[in-house]
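Following are the structures in question.
We did not get these values from a lab; they are worked out from the coordinates using the rules stated. From a predicted model like this one, the values you see are computed outputs, not experimental measurements. Cβ atoms are built from the backbone, for glycine too; each structure is taken alone.
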Structure P
Amino acid sequence: MEKFQIDFSIVLTTLDESNPGTLLAFQETGDFYSPDCDHTQVPFPLDGSGSLEGEAGWDCVNGGDCHAVILDSQSGFLYEQWRALNPGSANPYQGGCLRRWQPAMTTGSLPSDIQCTSAIADGQPLWPMMLTPDEVLNDGIDHALRFILPNSKIAQHLFVYPATHSTGPTSLPPPALPYGSWLRLKWTDEQIDQWVQGNKPGNVYLGRILRALRRHGMILSDGGNVALTWASDSNRQVKWAEVGIDSHSLIGTPPILPTDFDWIVPPGVDPADFHTIPMTNDCTRVPLDE
């Protein structure tokens, strides 16, 4: 977390009665892991709306993670797939790890998911930790946010609840943070207000984000080089510009540092039972196969 930079590339595509989508089958790539991942058809919008992460459409052409994140509001299913390569031009398309979650806003982990990955490295659903400009505008941030670190700075092959998984490229020994680490900003209201006034005078929305980091915290969920991943506003009515937030809004003076956060035990977990879990990759969940 040398820089508290923000990436706005994850797109949520919502399907409903007026735009139910069409079911596409996919062929597993080397980024699909069994039994961790689900093999079921995925609904994509008929009208061409939405896109993959970091793309203008539904084909992965720029070499990124190309997450597909699709909420079917009729069934309540949330589909999340890593490296969906060509759903815009092929049926079946080629795709990596898919998880279908229900209820759509899943939080926490099931015991059967331990040692299992998902569309992101730590095995959790991605979208429930995503921050949207709507939440900021309406002062409705009621969940932890996700953050990422380079794999070279994450504890090697360890995770803690609510994560269920780690990854091979992680390489630091403890006390480096393992996947699932839940950090909470420890600034007071006065410190938050002073920081906002010193960097973005009058921006109440930035204060709301910092207070959410104090109230709900953030969870280490994936590996990468940009610390925070928030929702794209490409298909949302409220835009990030409306709340005065850009990719550098949390980079300021003094810089926000790891020492500004406490590592907390997740709510509802007995501290005596809270411990790191070694990664073994022996996932035993029963995947969807429809």
Structure Q
Amino acid sequence: MSFLNKFRNSLSGNKTGFIDRLGSLFSSGEINEEFYEELEEILVSGDVGVETTVRLVEELRNEVKESRLKERAEVKELLIEKLTEIMASSEDDIQIKGEPHVILMVGVNGSGKTTSAAKLANLYKQEGKSVLLVAGDTFRAAAIEQLEIWAERAGVELIKQQAGSDPSALFFDAMNSARARNIDLVIGDTAGRLHNKFNLMEELNKINRVVGRCQEGAPHQVLLVLDATTGQNAIAQAKSFNQSLPVSGLILTKLDGTARGGIVVSIQDSLGIPVRYVGLGEKIEDLAPFEPAQFARALLES
């Protein structure tokens, strides 16, 4: 199933009005000031963000006037183009390099980070890559057990230690094991909150340094997992993590739980960090590479 169909299906029967209202707005009517005001209100309500929305609507207003567009359907196509342009960096190819290629998964607890690590491992396995999962959230026994279950579902290897052990030492062992076994990718889960005196960001930086000493250029990707249902709070989380550990890409989860998909646009416009994958359900195959043009069309045509 294509990304477009997966996204549409994930939202079917679970709309909050955002997509329905966009569809109704562009179905018929004049292009007048009331149209622009309603579009602006809908986009803000859909988590596109105030600054991004104001700029988008103003650009639309100017281009509609210059091009003398008369039909709302024409304006819809123009908006799709503009949304796609904002999100276009997500289409950059991800180069799998390094032996192994190392991906660190970061984010707060409850964002879907641990399950996303396993789903990502499953995606790469389907491409014929060998994957080693690292249960690096050693501060939560439940996270270790959860990743063990998901690793079995994905059919990939897992390395773990007892709850409370040093995650940096675990990553050191994982890197040595991956090189010895010629593993293509190492995907490491990390803590989203620590239950001791250490600061979360300090612990993540320690893992980052250990991995870098074991493999030149590693980690090759730092993927921040964000819960799309948290709306604008997701942007604050992204800024916090990015200040301490440069984030190379985003995974947005729980898009099946909200029709306010505009947060995808807002995050990329505000931070310039590309969305790499989106979570569209709870099954192991429900993680899809993000496709901007199809996403923009799905928002306006679902």
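General remarks:
- Of the structures P, Q, the one that -0.30, -0.44, -0.72, -1.34 was derived from, the read-out being log10 I(q)/I(0) by the Debye sum over Cα atoms at q = 0.09, 0.11, 0.14, 0.22 Å⁻¹, for residues 58-177 alone: P
- If mean count of other Cβ atoms within 10 Å over residues 42-49 is computed and equals 22.1, the structure in P, Q: Q
- For 24 (relative contact order in percent (Cα under 8 Å, 6 or more apart), calculated) the corresponding structure among P, Q: P
- With respect to distance in nm of label points 7 Å out along Cα→Cβ at positions 82 and 218, the largest value across structures P, Q is given by Q.
- If Rg/Rh (Cα atoms, Kirkwood Rh) is computed and equals 1.03, the structure in P, Q: Q
- For mean count of other Cβ atoms within 10 Å over residues 50-57 computed as 19.5, the structure of P, Q it came from: P
- helix-only ellipticity at 222 nm (-39500 (n - 2.57) for each DSSP H run of 4 or more, over all residues; to 500) from the coordinates reads -3000; which among P, Q: P
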